[in-house]
1. Supply the structure label, taken from 1, 2, corresponding to Kirkwood radius over Cα pairs in Å with the calculated value 27.2.
2. Looking just at distance in nm of label points 7 Å out along Cα→Cβ at positions 164 and 196, which of the labels 1, 2 belongs to the structure with the highest value?
3. Which of the displayed structures (1, 2) returns the greatest value of FRET efficiency 1/(1 + (r/R0)^6) of positions 92 and 236 (r between Cβ atoms, R0 = 35 Å, to 0.05) on calculation?
4. Supply the structure label, taken from 1, 2, corresponding to mean count of other Cβ atoms within 10 Å over residues 156-163 with the calculated value 17.4.
5. So if we calculate relative contact order in percent (Cα under 8 Å, 6 or more apart) for every structure here (1, 2), which label has the highest result?
6. Identify which of structures 1, 2 gives the largest calculated value of distance in nm of label points 7 Å out along Cα→Cβ at positions 52 and 276.
7. As an exercise: helix-only ellipticity at 222 nm (-39500 (n - 2.57) for each DSSP H run of 4 or more, over all residues; to 500), calculated from one structure in 1, 2, equals -8000. Which structure is it?
Structure 1
């Protein structure tokens, strides 16, 4: 028998790391050739955000603050800075935005969507309370071109802010005494306090933006003059005109909803009497009715007739809690006045929302025999708003029609915000930013920037069972008696810092790594290596040369960020 002799090696043994030859998708030894790759995917919250905010990134800074080595204060500061990259009004939109981001939240399937609205409001208020300043680029490159902006509403202010960040000076021309547009004159203080609007507008003006109030285009200065004196003009006068009146509903005691809100904001409350009828199906009509409930008195009878939109949202429920009578699908058919012309009552009727005209198109038709009467001292018609651009041009206003990027037929003129079509505040904030990017691209002779596109995440890739059940942070409202006692009392109450941080931790971090360590724990060959410098989405690197393609890391990734490729 041959004796085995121990051989002393001069260098330590290392296993071969060169992979065997591949055959199609498989190795010659039968092992799958695919390897894990971290591929960040679009999250439904960020995709749905009307303001274009990186919602997932904002929440991640709060939820992952300990893993990132941040104190609570540092995390909140950084979250605020990330929000204002795209939206300089987080305290405002945190209160008034419908937060479509929550509708697609994948946590909805488990125990309720993450309360992004509450988080945004907290972050916005945090910035105001801490006196945080918007990014100021005046120490960097300053371009000689100056931009004129018509309208100090959310679109115009957003555009001025984004231009200032890119080195452009701008002058805003505003017809009203104060800036803010519908934030200031169209949303009652019980929803949006004046101090919030003032604080967020002031931060933008502090960047060097010039503001000229009580200046109307067409009266004090013409559009042609602005085109001559400025390198670019952004037309964003808002939608301060009522969309339509109602046939047969005219005369003394009849008010338009937009005008009513503007008068109340300026401290000019009209005489309404004790029986008030409000007509409309949108938020403006609800706001008008709820203002009346606060300023007219407890004995007032306020009836809201909703011609369309019979759905029951949160604000409509709150209005009913405050004693407002709601008649769904109701409208006014006639007004009854005495010999002196004073309003006495109205005749109303219900509408068939499924009715079709002779062409087969939807139309509003009264239901026979459905009429009823209501005592009425005043009627407030709130059937929507329309852009007020008639005074801008003495001729054909069609030259102000804009393309998708806001560029009009007039050289050097852009248009956006409610001047295109009345819509939500978050939408016009985003439009103002997009116009600023378009102006910068044209003046600098570069192609417009395109947002980075990420692959979609299938909800099936998420492992919802991995996440612990957590109760959603719900809205808290002030008692009805308290909120009716003062028009300035906010209906929705804020949440504590501890509550907001706990809510942020409910985020699933859809499509992005959040450092759960599942891949590291399940990887037998030790492919996952912790990074010394971490950031949201970046906690591990992958050592491909040690991977055998077992797929375990991708299978156990709860957020679906790992793909086998």
Structure 2
């Protein structure tokens, strides 16, 4: 459309200037018709543009434009001299246009139409059936038959020759369009496949250019790093994850692929990322950026630490069990001997006091050995379904009778006496866990404001028990050690109470962990599988 307007303006404008230079009458019919052709072309272009803007059938619109071009070309040829017109090149232009939009069939049909129209207007002008409007060029009827035939043959040959080339051009265009459509479809499929693969990756994937600006980032990467794609793409990598930017800086692109681990400060705390950095290459194998693939290894590393710790504790437990058995036998002999000595009537007060001390310490050693054997060789749990809230209430009633912790206030939070949460476990072992954690919290509370809070809540498919005290808390560097056997911060503690708690909870496929925030007290949490009513 733009080319048509430009061509008509230049050609018709040049013709008008030519008429003016040769002092032709610019008001004669020929000039007026040429002005009309320019005006009609502008008007049709406006109509075409408005139609194009509304959408619709573009192929039909192209046919209307080609038909209009043929009509305009025929008018211009007749007005400017018929067979001897200098503007017969408008016909080949219409033929080429049809080849571009309608391919071979269109080029053949428009070539035949152009030949027919030119023959008609040339013959009718030469025979003066169509009167010549007059103008600088001579009238077609003044040509003799030989001159008419030569001019007609040359123009027809030009139109036919251009038509033949247009047919070949149309074939090439059609083939190229078909190939392009296939390649476009393949590229679209590959792009969709690429997006699907990247989207379904469970690991994070980020691509950056050579300056470190983020090109793409997948959903997994956004989730791991705690960001959004719209906030990242187009920004420098160091703006939202300096640790990955530092890893890029420490890995020159010339070194190729590199693997390692970094620590990223996420919104929920520090996480461990296993990263792989490799060059991003274009189709010429030229490096245009970097690819960063990473995974959150925090849980994996945590599990590795748990496995190492479990292996270490297993060795300790096995050795402790052997030692306990070896100690218990001579301890029984010592206890029996002391009982015989204490029954002798010739004992003085001093000897009686000393033997009482020995008896008391024997009982303490026996209690320690019993705990040690329970930790090292626990009896298999007797599993049944029971209400954990009821067990907690019973344990609290018994614990309240313990004169050692009479000053400590123990509260079962959010409990109205009717709430029930069911577990499938060994109630006696769970009762022992609750007792140990209550005793541990009460001992800490005696050094604080003397309060212990217990709660039981359902969290999805689990029941979570919490035991919180207002004691001095636990140092951050000791949190990971509180469940180790024989580790204690108490002057009289055996260091086995929490170890037994952990062993029991793990046997019930649960979890136990501790937390502390400075001197505001400590909290211990137990997570066990919930047993809904339909499991009864």
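1. 1
2. Greatest value across 1, 2: structure 2.
3. 1
4. Attributed to the structure labelled 2.
5. Greatest value across 1, 2: structure 1.
6. 2
7. Computing helix-only ellipticity at 222 nm (-39500 (n - 2.57) for each DSSP H run of 4 or more, over all residues; to 500) on every structure in 1, 2 gives -8000 only for 1.
Readers should treat all values here as calculations from the given coordinates under stated rules, not as data from a laboratory. Because the structure is predicted, anything quoted here is derived from the model rather than measured. Cβ atoms are built from the backbone, for glycine too; each structure is taken alone.
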